[in-house]
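See the structures that follow.
Since every read-out is calculated from the coordinates, none of them should be taken as a lab result. For clarity, every value in this text was computed on a predicted model and none was experimentally measured. Cβ atoms are built from the backbone, for glycine too; each structure is taken alone.
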Structure I
Amino acid sequence: MKNILLAILSGLLLAFGWPVNGFPLLLFLGFVPLLIAEFKFRNSKTKFVKWKVFGISYLAFFIWNLLTTYWIYFSTPFGGAFAILANSLLMSVVFLIYHMVAKRTGFKASASFFISFWMVFEKIHLGWEFSWPWLNLGNAFSAYINWIQWYQFTGTFGGTLWILFVNFILFKAYLSYNEFKEKTIIYRAGFKSVVMIGFPILVSYLILWNYEMPKDSISALILQPNINPYTEKYNTNDTKIGELLLKMSREAITDSTAIILAPETVFADGTILPGFDNSEAAFFGRQIASLQPHLSFLGGVSLYERFSDSSRVGPQSNLLRENDWFNDYNSAFLINDFSGNQLYHKSKLVVGVENFPYQDILKPVLGDVMIDLGGTVAMKTTQPDREVFTLKDSVSTAPIICYESIYGEYVTGYVKNGAQFLSIITNDAWWGNTAGHRQHASYAKLRAIETRRSVARSANTGISEIIDPTGKVTHKLGYEKQGTLSGKIILNDEITFYSVHGDYIARISKFLALFIFLFAIVGFKRSKYF
C-alpha cells in the first residue's frame, strides 16, 4: 500500500507540475517517490516483482497522462482513451527496463541509463508513426520562459535532462540518508539541488539580459474568425468564410501591414489541387492581398487530387474504388501580387486522425479504421521538405500547420531553409475550452526560443498570438473571441546552435543507453555463470 501511495504521489507531482496551470519545480522531484517504490520492490523478497514494478509505474504515469491530456476525449473519446492508456503503457515499459538494468548495475550506471533511456523514448516519440510527444519533459517550462533561454543551445531535451538529473540527486540523498541517518546528507542534497536548479535559471536570465533584439521587422495582421468546427465550420461554405475574412481584413488593415494570416483549413470545402488557382480560397486570398500593394495573405486550405494512374499511388494515397485514388492534403497557401501561389502540405500528422500508422501491418488486421475528428477521416498526404513562403523584399516565413509546432527539430528545418519568422496556423476548437488549446499555444514559445524567431500564430477559435524571439507574448487574442491582432514581427537571419545541431542530446543518449544496457546484460551473465 505504501508503494501504491508513492506511485500516486509521483503521478500527482508530475501532473501538477505541467503547464499551463502547474508549477514546474514539482517536476524536479516528481519521479522520486516512484523511484523509491521501485527500489523497495527491487530489494524485497516478494514474488512477481517485475509485475509489481510495472503496476506501480503504470499507475503513476496513468495519473500524469490523465490529468494533463484528458482533453483529447472531447475531440475523440476512443482516441483520447487510446492515447492516455497507450502512452502510460510505453512509459511503464521504459521504467520496467530501468528496473531490470538497476538490478544488475550500481547507482550511477542505473541513473545514467534511466536518464538517457527516457530521452531515447522521447526522441522515438518525435519520429515514429505513433508520435505523441506532448508530455516530453522539456515542454514543461513553456510557461516559464525566463528559466529556459538556453534552449537556443539544447532544445527541449536540455529541459528533460535537467529534470531527471535533479530527481536522481534527490533519490540518491534518500538512499544515503536511509542507510546512514545523517542530517548532513540532507543538507548536502538540498544544496546540490538548489545549485542544479538555480544555476541554469541564472544562466537563462544572463542570456535574456544580454540578448539584443534584431532591428528588422514587419507588421502582421492575424485573423481569428472563431468558427466552431463541430457546429459551424463544416456547415459554412468557403464563400461565406472568404467574405468574413475579407471584411475582418478591411476593418483592421493598416498602411504598414505586410502579411495577413488566417487559420488552418479555414477554407474547408475541399479544393481540387490542380484547380487551386480557380478556387474560392485563391479568389479571396487575392482579394485580401489586393487591399494594398505588396501585401501577402497566408491561410489554410483543404486540398485533394484524384487520379487513376496507379504509378502515382503513394503510401498515403486513399483508394475510392478500383483504379480510383485520391491524395488528401491539409495545406497552407500564400498569395501576393508579386509572386506565384505558394503551397505547403502539412507533414507532421495527428495519429489516427490524419495518419493511419504502420498501414501495411495494421490495415490487414484493423481494416479502414480511422478516428473521426471533425469530419476528417482520410489519410493525409505529406511532403518531404520544409518549404518556406516568400513575402516582399525576400522576407521568408515558415508555414507551420497546427501539430507541427510541437516538434522542435522539425521546425528548425524551416529555419535552415531561410525562414526569418514562424507562422503557425491552427484550429484548436476540437478540444473545447480546456487545457489542450492553452498547452498547444504555450508550446509555441519554446519554438521561438529554440530558433530565436518571432511567431505569428493564427488560431480559428483561439489562442492567437504574436511572440517575440525570447518567447514573450506581445499580443494575444483569447479563446472563443472573434477578432484580429495587429503587431510587429521581428525578423532574424541568425541561426542558433540548436537550429544547426537539432536534438543532439537525444542522439548522444542513444549510444549511452545502449552501452549501459549491454554492460548490464554482460555483467548479469558473468555473475550468473561465474
Structure II
Amino acid sequence: MADRLPINLDDLLHQRRVEGERIEYKAGWNPDAIIRTLCAFANDFENLGGGYVVIGQDCDANGQPQFPPVGLAEEQLDKIQQELLAACQLIQPPYFPALSIERVAGRALMVLQAPGGMNRPYKAPASVTAKHKTWCYYIRRYSSTVEAKGDTERELLSLTATVPFDDRYAQQASVADLSKPLMLEYLREVGSALAEDAGNLSVEALGRQMNVAGGPAESPWPKNIGLLFFNETPERFFPYTRIEVVWFPEGAGGDRFDEKIFSGPLARMTREALGYIQRNYLHETVIKHPDRAEATRVWNFPYAAIEEAMVNAVYHRAYEEREPIEVRISRDELVVLSVPGPDRSIRLADFAAGRAVSRRYRNRRIGEFLKELELTEGRSTGVPKILKAMAANGSPAPQFETDDDRLTCVVRLPVHPLAEMPVTEQVTPEVTQQVTQQVTQQVMPLLRVLAGEMSRSDLMMAMALRDRVNFSSLYLMPALEAGLIEMTLPDKPRSSKQRYRLTPLGERCLQAQREGERE
C-alpha cells in the first residue's frame, strides 16, 4: 500500500529543498541500479539523512528533471511494487524504503523515501537478477552511487551500529508523547502533500509516515528527533534543551546581569530566542555626514550573523549532554556558546580562520527538519554566511574558538565600533511595556503597511512574509505589546475575523518617523 510522504513533491522535483546528491531520477524500473542506490542512501555515509529515488522521472544530461515526466504505466505499478519488495529483501540486512505513488501532469511517478538506516552498514547485490550474486557496500559520492572500497569501506564498517543520537528510538517515552498539532503545523508550513491526509491519521501512523516514530507494530517508539521537534516540553526527555540569553550591562565581570530562558520544540525555541534578541538587543545607529546626503547606517550586531550562529548551535549541539546553548551579550560582543565543539574532521586552524567544512554532520535529522523550515542549508555554509554578514555591516571579523578536545564551540561577534548600544534600562525585559525608539524601529515596517483594518494574512502579504511564527514574534506581538496597534476583537484574539489597526500612539510614531525622514 503506497503512503503519502512528508515532503512537497514539487520541491523535491525542482531541488529547492533537497540537495541533488540526495535525489536519484529513474525514467523506468531498473532494479539493479535502484537497489544499489537504496543501499547507498541506507548507509548514509555523510549523515545527510538518506535520500529519494523518483521512478518514472527522466532527466537531461545535467541531471535536471524533464517536464512533463515520462511516467509509469498504470498496469506496471503493482508489478513494480512486488518486484521492489522482493529486491529489497536481498539488501543485507533487509531494508525497505517508504513508497508513494504521485501524479505530475497526469503521469504516475513512484517516489521512494530512503532515510539513513538504523542497522548500517548495508550491502546489496551488484545485480539483482544474477544467478550467482556478489554483494557490495555502496555509498553516495555527490550525485552518484559508487561502491565503497579500501579506506572508504573500512570507514563505513567502523560506523556499525552508530546511529546518530537524533535518529535513535527514545525508549524513555511513548508515541503518545508526540504532539499531533505540532506535526500538522510543521507539515502545513513546509507545504507537504501529507498535510491533506494527516488529520485522519493516528499519532503513531503519522509519526511513522514522517519517520519520527518506528519499531514493531506491537511496541512502537518515538525517535529523539520527534520529541525534539514535536513535543511541547522536550526538556523532560533531554535536560537543558534550551537557549539561555544573558545580558551583562556592566560587562562579563560586573555584578549585574539579566537572563531569559527559552525552551520548547526546537524550531519554536530558536525563533523565539532570535526574536527576543532582535527586539531587545539589536540597535541601528544612523550617522549623518556634512558632505553628502546619504547617511551611514550600521547595526551593533547584524541579525543575519546572529541567526546563523544560533541555528548552527541548535543544529550541531549534543543533546545527550546536559548543557544549554548560551548567548552572552555585552556592550563589546555577542557570544554564542554550545557543546561540544566542531567535528574532528575539521582542522582547528581552518575552524579559527572561518574555513570549517565538515565531512560528517552530528545531527542529520535535525538538519533535515531545519532545512525544510528554511532555517539552515546544512552544507557548511553557516561560517561563511557569518563572515559575509559581519563584513557587509562593516563589523570587525568574527572569532571562532574551540579547544584541543573539542569540548566547546564559541562564536564571538564583536560590536561595530560606531554603534551605540542602548542604555541598560532600554534592554531589560520590562521595556516591552514601553514605547522606545528601538521597539519602534523594529515594528516600523508593520506600521508602514497597516492601512485601516487588516487581517494577519493581509499584513503578511503586504510585507512579503511567509513564516507565521516569525511574523508573530518579530513584528505583530512587539507592536501589540508596545501599544502601537490593537485588535478589533480583543476579547477573541484567535477569531478568524480578527483585524488589526493603528492606535493613536502608533499613528504618532509613524508620523514622527516620516517627518524625520524628510529632514
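Here are some notes:
- Which entry (I, II) yields the derived value 17.8 for mean count of other Cβ atoms within 10 Å over residues 172-179: II
- Once relative contact order in percent (Cα under 8 Å, 6 or more apart) is evaluated on every structure in I, II, the highest one turns out to be I.
- In this comparison of I, II, the computed figure -15000 for helix-only ellipticity at 222 nm (-39500 (n - 2.57) for each DSSP H run of 4 or more, over all residues; to 500) is attributed to I.
- Label whose coordinates, when distance in nm of label points 7 Å out along Cα→Cβ at positions 148 and 500 is calculated, return 5.0 (choices I, II): II
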